[in-house]
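Undergrad: Take a look at these structures.
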Structure I
Amino acid sequence: MNSKEPPLPDTPPLTLANQALARLRKYAEGNGVDPDSIQVVDSKEDLYSIQAQIRLVPEFNIQPNPYAGAVRGKGRRVLGSYAELQEIVARMKQTFLDSKDWMPEAIKDLQESPGHGWGMEDAVIPLSNPKETLAATENCPSCNGGGKLICPQCQGQTTVICSYCFGKGQENCYHCFGRGEDPVNPQQPCPICRGTRFAPCRYCQSRGQLPCPTCQGHGGTPCSDCHSTGLITQEIAISAHAKVEFHILGNQDLPSGLLRSLDRLGIVNLVKGHGDIELTLPDAKAPDAEKTTLQLQAKMPYADIKMRLMDKLVMVASFGKRGLLSGLPAFLDVSLRPWREHLERAALGEESLEKALEARALREALMLALDGKDKPNDLRRLYTIGLSQNAAQEIMRNIGLTLRHITLQERGIAAALCFVLCVSLFAGLFFTPLFASLAASMSPKMLLLIEALVPVAAVGLSWTVISHATRWVLQRKYPNANVRLTQKIGKIGYGALAGIVAAYGLIFAIVRGKLGG
């Protein structure tokens, strides 16, 4: 006997209303709201389009790079002169701007991008062609290709007038000081100048000229423009890109609720999974001026939904493929109020946390806090709707206070032990012969380094001990939670650390005072 398979249950179509209903019921479950009490009363859903345009503007990039010497590097197209270089670059630029050969590459890039260029205002699409480096080398105009500049002191003559004899080639006799008489025997003429009172210049050897001190007798100085090579190379790297100009077309007939949703989201963010973007290519027969303009269309669903939520009728707007909701009241603030009050009393130490943890949102907040994620936005990421920022802030603050109450005793014991042990260590180090022997065997710098490292090591180890004692308590109480390795040590912990530093400072001052005395 053949048996027929049971019919499949009717599956409601995946509309924005159904998405919103499933999402809200998921948030409600375990948070004080009966999921079945959330109902869709009525909805009006439609697919809307936003029209936009992209204009592709070609831009030709010229990057000059002049440098001294001949052409360097491979792959350069070497030309005969600067004039030829400038002429060819200008011709290539005009040819590129006049043609539309770059369009297929730019359009292909847009087609392969996630949003086809939607929202890409002032974006740049690199083009593979034209892309080239051209160069030309000419004689350096400063030195006319010689690699040297005319010496400003000797004007290229290589020598200058001797500053000792002023070009005469002779100087006052250095033996008789220009008197012509022998200083030893005044009745006789000077044996050096033979009575002429002048002797050959010792500095220029009677030439009247000295090598130029500026150019060292070479007649010229190295040209700084060409680095003495005599050549200057003009190099130009050319490339091109298409600049994207994006704008939304006006006169779009959209519901006011959709416009508000778009304002909050930002129209350029539609590409992030909220809408389907379609790119329309220009007509091949269109004039050249119109071929650079492309049409874009963003299609997205939008629904106005009337819902029954906690015995109240509310109007909710749902937008986009991801079903973003707006207009939804913070209903979890109200439904969680009894457990939030339990949490507040737990934060004051008036009762245990267990009663508050009956609510799923508060259990999740506890798991986040144990993992070190104790900011309100960490909870809001789990409850993007239905829970206000103020409520999330209150919950995370009270969770943190409660955890500090839970670990108070163990943190206090760990802090006290660390303080006593550190003070004992300091006293044993400084008030025993050990410190004196260290001071005698070490250099002052090494001793100073040890004195600085002792409190740092004591504070670091104490912080680690108190933090791990806190984690041990939390891990024991919540064995199934992911408790972060480092935990907050609270005012007790920081007070102990401050006490350790103060005790070290006092002991150190006493010891230094005794040594100074």
Structure II
Amino acid sequence: MTTVPTGAVLLSLDGFTHAFGRVRALDGASLQVRAGSVHALLGENGAGKTTLMRVVFGLLRAQQGVMQWRGSPITMRSPSEALALGIGMVHQHFTLVPTMTVAENIALGGHGAFDPHRAADRVRDVAGTAGLVLDPHARVQDLPVGAQQRCEIVKALARDVTLLILDEPTAVLAPAEAAELLRWIRRYADAGNAVVLITHKLRDALAVADDITVLHRGRTVLTTAARDTDQASVADAMLGGARALSASDTDVVNVVVNDRARAVSGPPVLTLDAVTVRDANGVDHVRSATLQVRAGEIVGIGAVEGAGQHELLRVLSGRLSPTSGSRTIPESVGFVPEDRHRDALLLDAPLFENTALQGAGARHGVIDWNDFRARTAALLQRFDVRASGAEVRARTLSGGNQQKLVLGRELEAAREALVVENPSRGLDFVATNAVHQAMRAARDAGMAVVLYSSDLDEVVLLADRVFAMHDGILIESVKDRDVLGRAMLGGDIGDAGVALGADA
């Protein structure tokens, strides 16, 4: 294999385009990775970062684009081909087999008969050389998350890779583990290898990276040396910069100006006091969060993936108990999760049975199905859910009508509070507008509404008050898209925000 000198281009991507149906995930994206460097790949949720790296690793075939590896054009057809060339990828969601040992997981995908002693020796050799401590005989399911992350890395290094792609590697790590991993990444690159680091944490990127590429809506909008930029410039590129206002943007601005004058004086409905949420691995996803949501207001949450917003919403909706701190919520809180197929609907059940899901855990006695048929028929009419009747299966509805059904069901059952997660994901303009109108109507009727959306424009458009979450910390922010974006990326927002969590 030809050695690429430190500083020379190892991987080159030019003009990559890829679409999932009508959604264009990559729109001419380009990237160059140098040998001996850490290259941070940044961007908002959905910017195309992971899609681009899946193309590099052979998991996806782009519709257009030219890839060069060590100076030669190549089309990556599979992960095994990528590994054979020296390209490894550690995914955000681990791909380990929990019931197998570390040695067995690392041997997976190899050739010939499995030799447990040889596999264990290989783990010790690779992990020792890399400075990553691992017990080859430990079962993965018994390992803390930091050790599982090390196992994923050693699994890639065991294939003798020289380019390692890491997708949000610190998202599930405790601070000390994350700091140690970043130090290892730096040492690995300094040894002549290369790392592509996908991360939402600007401080991590600027601390360890040599080069930075920013994607926005599938396009490369910034390529720079890390030493030549700062958090504000990178955050501006991630959030689209000073773009021209479209008609919809103008509508957003008008609504924001009008809503700033709204005074909310209702009583507190949802209250958190120093709430912390810690998982089984000891990672704090929410850190000492304090929040009051009053009747008659929409509180918006802006956050990048993994910042703790999903756990926060489930605490507010009563679906998750805090590890410490206190919470006051009504007996019934409506909750609209972002994945309606997985968490809100039984796709092969009729609509009236889906309506009955709200509050099902607290219901006793015989179910009056005729009553639920009647409720569902009324719900379909009130929320303009386009379905032929309560008997049809949820799978037959369009995405927008499924979302209106879930939102309507939650609003009908919970009169005081509603928690909504990415309400317009996958919806067209008409369905999105209907969902937004329903949320505003709930607020105007006196409900306390909490909204999280990965679309910052949606947060600013709908919310009366805005908070950012960064690394488990809740930060009150002004209703300004750029300030909110900087806060959720961990940037300095000066007097524009107040931290409401630990280590602020």
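Values quoted throughout were computed directly from the atomic coordinates according to the rules given, and no laboratory measurement underlies them. All figures in this text were calculated on a predicted structure; none of them were measured in a lab. Cβ atoms are built from the backbone, for glycine too; each structure is taken alone.
Undergrad: For structures I, II, calculate Rg/Rh (Cα atoms, Kirkwood Rh) and state which one comes out highest.
TA: Largest one: structure I.
Undergrad: Computing distance in nm of label points 7 Å out along Cα→Cβ at positions 99 and 347 gives 2.6 for which of I, II?
TA: II
Undergrad: Computing mean count of other Cβ atoms within 10 Å over residues 163-170 for each of I, II, which one ends up highest?
TA: The structure with the largest value is II.
Undergrad: For which of the structures I, II does the calculation of helix-only ellipticity at 222 nm (-39500 (n - 2.57) for each DSSP H run of 4 or more, over all residues; to 500) return -10000?
TA: II
Undergrad: 4.1 is what came out when distance in nm of label points 7 Å out along Cα→Cβ at positions 67 and 115 was calculated for one structure; which of I, II is it?
TA: I
Undergrad: Starting from the value 18: which structure in I, II was relative contact order in percent (Cα under 8 Å, 6 or more apart) calculated from?
TA: The read-out comes from structure I.
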